[in-house]
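Structures are listed in the sections that come next.
Values quoted throughout were computed directly from the atomic coordinates according to the rules given, and no laboratory measurement underlies them. If you're wondering where the values come from, they're calculated on a predicted model, not measured in any experiment. Cβ atoms are built from the backbone, for glycine too; each structure is taken alone.
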Structure 1
Amino acid sequence: MRLALASDHAGYPLKQHLLDYLKKRGHEVVDLGVNTPDVPSDYPDAAQAIADAVLDGRAERGILLCGSGVGACIAANKVNGIYAAICHDTYSAHQGVEHDRMNVMCIGSRIIGTALSEELAEAFIHAHISEEERHTRRFNKMLMMEQHQK
């Protein structure tokens, strides 16, 4: 799968771990920064980078990291067409794709460790969107909400 990864300074160490892990698993991964944990950076910039990559087709899905996952998630969801959620458990990581068409998974690097981040990435990557009527109906309602905001 083509994936984009981005983080602020707090998410950098876990982003680097996931970058290496996903590449070793054969995924095409675009690293959108940051490139150091030593310079404070802003999670909205990372969120915009992920959103741009997903929306312009450079990536099928994105993984976005900050300290808690909260700020990055809020920022990513400001972009129409991005459906981001914080996932700190594997059920949410796959169910968010299956039922809600999540295309960006947000992780709090100060909340979870490397082993769980790998499990989350695997669940997220291997999930497929459900075409069940109830899920499609609910997603279409979200699209209507987006259109109302324009």
Structure 2
Amino acid sequence: MNLPFLRNLPGLGRRPLLRVVAGAEATSTGAEAALQHLLAELPELLMAAVVAMDSGQVLATYTTQPQLWPSTAAPFWIAAVQQIQANQAAQGSEYEYPEEVLVTLPTQLHLFHLTPNRRYLLCLAIAEIDTNLALAREIMRQAAELTI
């Protein structure tokens, strides 16, 4: 039976939930505030998440795309950043560490930014035609400052 109005209910059909989902830790760490800042400055973003680097736990997330699942992708994001950190250590560059990683796809840009204390990873996905990369990077830096 095809009931078109069911597609408009949150959680049913293809329309995503357009709200920040945050765990109990998100408020105390500033993760929810960081996501709210990203949403306020980049309302056209596709996905945003704050992930704890030590545990891999997704503290807060927002998505508009059903195929973007931060909780599934978070271990891979952390592994990529840790590989870059290990590469820097192997080269003897202990004073240099990655601040952000950019992944370009044909229609999307994925930006991963470490907070200044390197405890959290902010993740952002935007449509490449909707957002200026330099602007997105600056907004990510501002959001990273909101985390503890």
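See the values below:
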{"item": "Structure responsible for -0.43, -1.14, -1.24, with log10 I(q)/I(0) by the Debye sum over Cα atoms at q = 0.11, 0.19, 0.20 Å⁻¹ calculated and labels 1, 2 on offer", "result": "2"}
{"item": "Top of 1, 2 by distance in nm of label points 7 Å out along Cα→Cβ at positions 113 and 137, largest first", "result": "1"}
{"item": "Read-out helix-only ellipticity at 222 nm (-39500 (n - 2.57) for each DSSP H run of 4 or more, over all residues; to 500), computed value -15500, structure in 1, 2", "result": "1"}
{"item": "Distance in nm of label points 7 Å out along Cα→Cβ at positions 65 and 89 - structure with the largest value, from 1, 2", "result": "2"}
